[in-house]
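Trainee: The following blocks contain the structures, represented as structure tokens.
None of the figures in this text is laboratory data; all of them are computed from the coordinates on show. Bear in mind that the values here come from a model prediction, so they are computed numbers and not experimental data. Cβ atoms are built from the backbone, for glycine too; each structure is taken alone.
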Structure I
Amino acid sequence: MKKSSLFYDIFESPVGTLYLIFSGEFLVRISFKKPSRIAFRKNSAPENFIKELNNYFHGGDSSFSQKIKFLNATEFDKKVCNCLTEIPFGETRTYKWVAERIGNPKAVRAVGKALSRNPLLIVLPCHRVIESDGSIGGYSSGVNIKRRLLEMEYYAKIIKSKD
């Protein structure tokens, strides 16, 4: 894949600036760090995806229809990341749950490593995975962002349930 086919857009979210990186029509990464100018050009993300992100950050439906693609992921990483879509908005699961869900119950540490490489934050909600003892665990973009995302989802779910 030519690096010139990659482009990014910027999305201002309640947890900070997100860089939405695309390869053609596919979302390939969401990052809190600006991509290198050499490898990327600025362009506009699909309007529908921006609407879905806005909806997510305002407590609405958390499903995303944007096509995604993994550029540099092992089959194990893909399996772990794809499993994340089964975790409902406003809920958490454990690293052990993910390991069991992908059919490899002893791979708890490997699951944590795979989640640290998740290129599609928010869309593949690795922030919803916590330790078995209920502690928050790690997050590639920082534990404070993970905590804010979990709190945002939790309170949005409470508000929805009262409606």
Structure II
Amino acid sequence: MNLTILALGKNKNEFITIAESEYLKRLNAFCNIKISIVPTSSSFKNQSVEKIKDIEGKSLLDRIPEQAHLIALDEHGKEFTSNGFASYLSRSLTTFNKPFYFIIGGPYGLSKEVLDRADEKIALSKMTFTHQMARIILLEQIYRAFTIMKGKKYHY
């Protein structure tokens, strides 16, 4: 199975890079996973939030294969417990025989076009996280889901 986390904005913090590397290494035992970063432009300063989201959305959609199963991270998406997310991921991976893309927007979230294209929307929490922290939290929860599915001792 192939999973891709497609995220806006480069990482500016070493601790994010270290955490991402650790979870990607751990996840290699369970799946093929990668993080693909879509750069944002600094030329957005005079644009409205909706215009910025539209431009970013087009950049994201250009990188998603048409046949991909798209899961958008959105504050209004479905929330899970860790066990619930493991069940959801297990069912989804066996039901849909196509690449999975988790999409993480920038500081303003995702455009309507991306949300409309998404097959599903999930929320990591009712709390708000930076888009960089969201990558780590998502990676950790994907790792936790695989350990739950495999009966490993990571999840207590």
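Trainee: Which of I, II yields 0.8 for distance in nm of label points 7 Å out along Cα→Cβ at positions 110 and 134, as computed?
Mentor: Derived from the structure labelled II.
Trainee: Sticking with this structure for a sec: Output the label of whichever structure in I, II has the greatest value of Kirkwood radius over Cα pairs in Å. The partial results should precede the final answer.
Mentor: On the way: I: 16.4; II: 16.0.
Greatest value across I, II: structure I.
Trainee: Between structures I, II, where is relative contact order in percent (Cα under 8 Å, 6 or more apart) highest?
Mentor: Values: I: 20; II: 34.
For this comparison of relative contact order in percent (Cα under 8 Å, 6 or more apart), the top structure is II.
Trainee: From I, II, which structure was helix-only ellipticity at 222 nm (-39500 (n - 2.57) for each DSSP H run of 4 or more, over all residues; to 500) = -10500 calculated on?
Mentor: So the calculation was done on I.
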